[in-house]
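Next up: the structures, one after another.
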Structure P
Amino acid sequence: MPRSVPSSRSPIARSIALAAFVAAASVSLTAASPSVAPSAAPSAALVARAGTIADGLDDEELVGQVMMIGVEGVGRPSNASRLILERIRPGAVILFGFNVDDDPRSVASLAAAARDACAVETVGGVSLPPFVAIDHEGGGVYRFKGGLTRLPAAATMGRAGAAAASAAGTAAGTELRALGVTMNAAPVVEALNEANRGFLAGRAWSDDPGEAARLSAAFIAACQRGGAAAVAKHFPGNAEVDPHRGQPVLTASRAVVEGAYLAPFRAAVSAGVSAIMLSHAIVPAIDPGRPVSVSPRAVAMLKDELGFAGIVLTDDLQMAALDGYGDPGLSAVAALAAGADMVMLTGGRTALGARDAILAALADGRLPRARLRDAAARVLAQKLRFGLDAETDRDRAARLGSLERTVRTNTAALKAAMSGSAR
């Protein structure tokens with residue numbers, strides 16, 4: 001790769017110069033906007049507080065907290081979407097490319113409207129807004145038209161090493177948080193292999209599980225230090241079939257799953273990742289009868305074997321991979337009963353139907369209230385961890401006001417890391 005550092009410098013000198021540049025960038029970013037500095041994991045006191053808040057929610061509020069839904073509109077929700085948001089008051093709202101115009105600041109106003117429509121008043125009068133999420137991986141999975149640091153594909157950044165992954169994570173976390181986006185539905189942490197190459201391609205950091213683990217963990221840690229919760233995906237892996245179009249089947253042996261496939265997720269858990277997204281693949285070595293997203297065995301592997309205490313999030317339940325398992329409402333109930341903590345339904349009308357299905361399952365005992373309460377408490381703990389309860393309009397205005405300076409600093413740091421190829 002072309003280098004911006006003079007070739008007369010030694011590799012050690014280049015590494016020192018790059019480290020100094022990235023450190024300076026970090027100082028600049030801290031000075032430019034209020035620091036979020038979430039902990040590596042929610043403290044016991046914070047988890048207890050989240051539990052107390054969950055105990056004070058009624059059934060409809062609990063159901064809302066475990067849902068992530070899509071929204072229509074640019075700059076503000078459509079009238080239909082606003083009504084749906086106000087009715088469900090979801091724990092998270094996810095944005096897509098059609099929600100973003102040429103000026104990324106339009107996302108800030110859309111995020112503010114979502115907060116206003118969905119905030120839940122909790123015990124003690126604390127207002128808890130939803131997470132606002134977007135897929136911000138880089139490469140082809142990048143929703144913005146301009147105005148932010150342009151992230152290359154993970155495979156490209158992976159070849160430049162951990163410094164590039166960290167610089168990209170910093171850019172993602174600080175810039176998204178400045179826009180009011182508090183969750184990044186990224187990164188893909190699974191390694192590229194012949195089974196998933198057709199689906200993931202450049203979205204994977206490396207074809208080596210150890211490298212994929214190291215690089216994605218660096219991105220996660222930096223993104224979360226920057227203020228946006230990260231989502232490691234797609235547990236435990238994918239096969240070649242795109243789940244948007246059909247049912248993937250991952251035929252790896254149990255030993256391979258526990259080794260190569262789980263290694264990047266173990267690293268993500270160690271990095272303190274806020275959420276892990278479940279794959280829609282069937283993995284016979286774990287559960288031959290059900291996709292991972294509705295499999296108690298698969299979720300138990302994640303929570304019990306890997307010790308993950310954050311949010312277990314499904315991928316969109318409207319994908320074709322789940323067509324044979326009932327409508328999305330039934331899939332939502334099955335996923336929550338299996339141990340998932342948040343279900344994604346990107347269509348507003350579909351989300352309303354799923355909400356009704358979850359409430360019905362709660363009423364007739366198919367979904368125990370204790371399971372729903374536990375799921376909501378996990379979501380709430382992460383909201384508290386990232387300061388969603390304490391952030392003020394003044395904080396948000398300060399971050400947004402310094403966005404251009406933050407982007408300039410991040411872009412320079414990422415360029416230096418990419419050209420330095422420091423490992």
Structure Q
Amino acid sequence: MDIFDFSDGREGYYGEYGGVFLPEILQATIEELLACFRECKADPKFWQDYVALLQNYSGRPTPITHLENLSRKLGGAQIYVKRDDLNHTGSHKINNVMGQGLLCQRLGKSKVIAETGAGQHGFATATMAAKFGFECKIYMGAVDVARQRPNVFWMENLGAEVIAVEDGQKTLKDAVNECMRDWVTNMADTHYILGTACGPHPFPEMVSWFQSIIGLEAREQMLKQAGRLPDRVYACVGGGSNAMGIFQGFMDDDVELIGSEGGGHGVGSYMHSSRLAYDDATVGVAQGYKTYFLQNDEGNMNETHSVAAGLDYIGVNPIFAHLHDQGKVRFEAATDVEVKEALKLTMRTEGLIPALESTHAFVTAIKEAPTMGKDQIILINQSGRGDKDIFTIADALDDAKWKSFIGGKADQYRAENN
């Protein structure tokens with residue numbers, strides 16, 4: 001199945017979703033980007049250089065781990081995990097930014113900007129900018145700056161300027177808006193390293209293409225390690241880049257693909273980030289493209305919520321919108337409470353600490369594995385590691401020792417600065 005087949009004749013559309021809805025001033029920049037991307041995609045050496053860069057710098061291929069303890073405890077399907085948390089910078093985000101870094105070199109741009117929610121994309125972008133020698137500016141909602149302080153620390157020390165966005169809900173969608181404004185002003189020498197498979201064409205296709213390395217590896221590894229393909233593949237879905245990445249390895253196979261969204265406080269609460277599982281989203285146009293958005297009847301964007309900053313987004317990538325309508329991908333949601341419990345279970349049984357985003361995929365897999373046969377196989381994409389979430393996780397788990405430590409540090413700081 002070619003997910004980039006423009007069957008209705010309109011490049012950049014997936015069914016009715018996608019497109020380019022941008023100010024006229026950005027059209028030349030988008031055309032320049034599209035031409036460069038097409039050139040890169042048609043050049044086998046570009047992909048070879050990309051793979052070599054990730055192998056030599058980021059640590060690819062990432063392994064697949066069989067979770068024997070968790071599989072035994074749940075008593076159903078055998079659970080395997082694709083370990084993209086083992087990438088340099090701790091998530092799948094490095095795949096896309098290194099690819100766009102190579103593309104940026106071809107474009108001849110000297111500056112990069114990016115939005116980030118969980119901070120992993122910002123961390124990866126700052127890392128890439130340091131390696132390639134680009135000036136770097138990261139836009140991040142003020143709420144996310146507060147809850148993802150470890151990543152902010154690393155971004156700044158890697159040389160990036162981190163700008164806390166105070167507009168709107170002060171989360172990911174607001175960071176995207178500020179990035180767009182910056183790009184309009186500085187497009188001559190600046191490339192926007194969009195972090196997920198959303199936004200105007202060619203970003204959904206381009207980010208998905210770079211992330212497809214996850215699925216290409218995973219398919220080969222499952223055949224070698226388990227002797228066959230999995231029955232189901234699970235991945236968390238915010239914008240959708242890690243899910244698009246792993247799903248592409250199995251699009252043409254008899255494998256069920258399941259995306260797990262941010263269920264927040266649950267269905268009916270309207271404090272969540274589930275666009276497709278809860279049927280709360282409607283089709284609209286925002287931030288340069290057409291897809292399902294969490295919006296009211298007037299087209300104004302609703303507040304969103306997820307314990308995972310990287311899933312706290314109003315829209316979903318247009319390719320998934322199309323695949324959802326076709327029934328090619330099933331979407332579920334995991335609540336904050338379920339995520340906390342799944343994280344504790346995974347840590348205690350397997351010694352793995354998935355990021356809060358990735359843990360959403362674990363929630364759905366843990367629910368469904370016991371209903372499957374012991375001869376069946378499921379694969380989860382652990383797209384990020386949880387050390388970035390230590391403040392949020394410690395608070396969610398109500399860890400008394402951590403609270404005491406933080407309180408002590410605060411007292412020490414006040415004493416030293418009074």
Structure R
Amino acid sequence: MQQSKLFYKANKNKSANAESVSHDLLVRAGYVDQLMAGVYSFLPLGFRVLKNIEQIIRKNMEEIGGQEILMPSLSPKENWVKTGRWDSVDVLFKLKGSGDKEYGLGLSHEEVVAPLAKKIVFSYRDLPFYVFQIQNKFRDELRAKSGILRTREFLMKDLYSFHANQGDLDKYYEICAKAYKNIFKETGIKVYRTLASGGSFSKYSDEFQMLTNAGEDLIYICKKCSIAINKEIKGENPTCPKCGNTEFDEKKSVEVGNIFKLGTKFSTPFDLKFTDRDGHDKPVLMGCYGIGLGRLMGAIVEASHDDRGIIWPKSVAPFKVHLIHLGGPKVKTSADKIYKTLHGEGVEVLWDDRENKTAGEKFAESDLLGIPLRLVVSEKTLEKNSVELKERSKDAVKLIKIKEILKHV
């Protein structure tokens with residue numbers, strides 16, 4: 001991609017209205033644009049990051065048996081009434097259609113996936129199975145805040161698992177927890193598996209929390225074994241449930257994922273049953289497992305930045321290489337050859353081919369964008385048939401031969 005043709009606009013000045021570092025940097029660097037409170041457009045740079053995160057999640061969900069589907073955002077009121085969530089969930093968007101028909105906009109998809117499963121599950125032979133989707137969700141948050149960390153419309157991966165017995169649900173739950181750790185490791189952030197209230201479903205659920213001052217959660221991390229407990233249940237756990245230790249560190253954090261044993265909470269209202277080996281009807285047990293992609297993107301920026309801008313991990317960066325040329329036609333011709341070579345080898349490159357920017361402006365914007373590797377071509381480097389190579393996460397700059405670029409990137 002030639003930067004002169006990229007649909008974006010960068011701003012070197014910090015935003016006075018930004019409530020978090022990620023909000024400020026993603027807007028200023030042209031990754032996202034705010035339409036209104038809690039609602040954002042993802043511009044080409046941001047969309048590329050989002051798609052990279054999506055692919056990491058998809059790969060890990062498929063590796064644990066998840067089959068991808070796509071369910072509708074719109075669902076009938078009667079399904080929400082059956083589960084008791086039409087009146088009990090205050091962040092549910094409710095819509096009125098023609099003929100006084102009422103609908104809910106999906107904040108999660110239990111009211112869709114449970115009746116869907118009822119059309120497929122009849123016998124124990126049909127279990128277990130796991131389906132997931134990556135799709136927009138809508139929540140009428142009282143106060144959307146911190147940029148894409150808390151929004152009213154957001155892209156979410158939700159996986160639903162269906163089981164014949166508790167043992168099978170418990171086993172798969174831990175498989176999912178391991179997959180979540182892999183996802184967060186691959187996207188470059190450190191998380192704490194955090195015990196949280198299970199509500200009416202189970203004793204506990206699990207959240208995956210990343211430490212950040214922009215977070216609105218408080219967690220308590222055991223000083224001995226590093227298990228964490230959400231503030232909402234800390235009162236019932238004066239000692240660590242895992243090791244019995246009584247000393248904790250209190251930290252601010254943001255939740256980037258959660259897993260939940262739903263049990264029969266959503267299968268019972270829809271009469272979702274199966275016939276066991278002995279011919280008896282039993283309710284299907286369910287689990288749900290969610291990750292907000294936009295929130296994860298914001299969390300990555302919170303965890304990986306400096307005073308100059310974003311520092312993207314290579315796994316999610318919009319481009320792997322930021323190619324910058326400084327100089328006249330000869331330099332531009334060399335940069336063009338390098339760009340085409342890298343592109344031909346499948347290396348994702350953003351080429352700053354703009355003629356109306358100074359070297360200082362190009363470097364400052366490169367730091368703001370946060371692409372992992374920067375290659376600089378200039379008259380000075382061409383004298384040695386070389387380019388400058390700099391990693392965004394490091395200060396050191398080294399000179400490498402043009403013919404060795406592919407080896408380095």
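No value in this document is a laboratory result; all are computed from the given coordinates. Predicted, not measured: the structure shown is a model, and the values here were computed from it. Cβ atoms are built from the backbone, for glycine too; each structure is taken alone.
When mean count of other Cβ atoms within 10 Å over residues 115-122 is compared over structures P, Q, R, which one is greatest? Before the final figure, lay out each step's value.
Details: P: 18.8; Q: 30.8; R: 15.4.
When mean count of other Cβ atoms within 10 Å over residues 115-122 is calculated for P, Q, R, structure Q comes out on top.
Among the shown structures P, Q, R, from which was the value 17.1, 50 of Rg and Dmax of the Cα atoms in Å, for residues 83-210 alone calculated? Before the final figure, lay out the partial values.
Working: P: 16.7, 53; Q: 13.2, 39; R: 17.1, 50.
Structure of origin is R.
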15.2, 50 is what came out when Rg and Dmax of the Cα atoms in Å, for residues 259-386 alone was calculated for one structure; which of P, Q, R is it?
-> Q
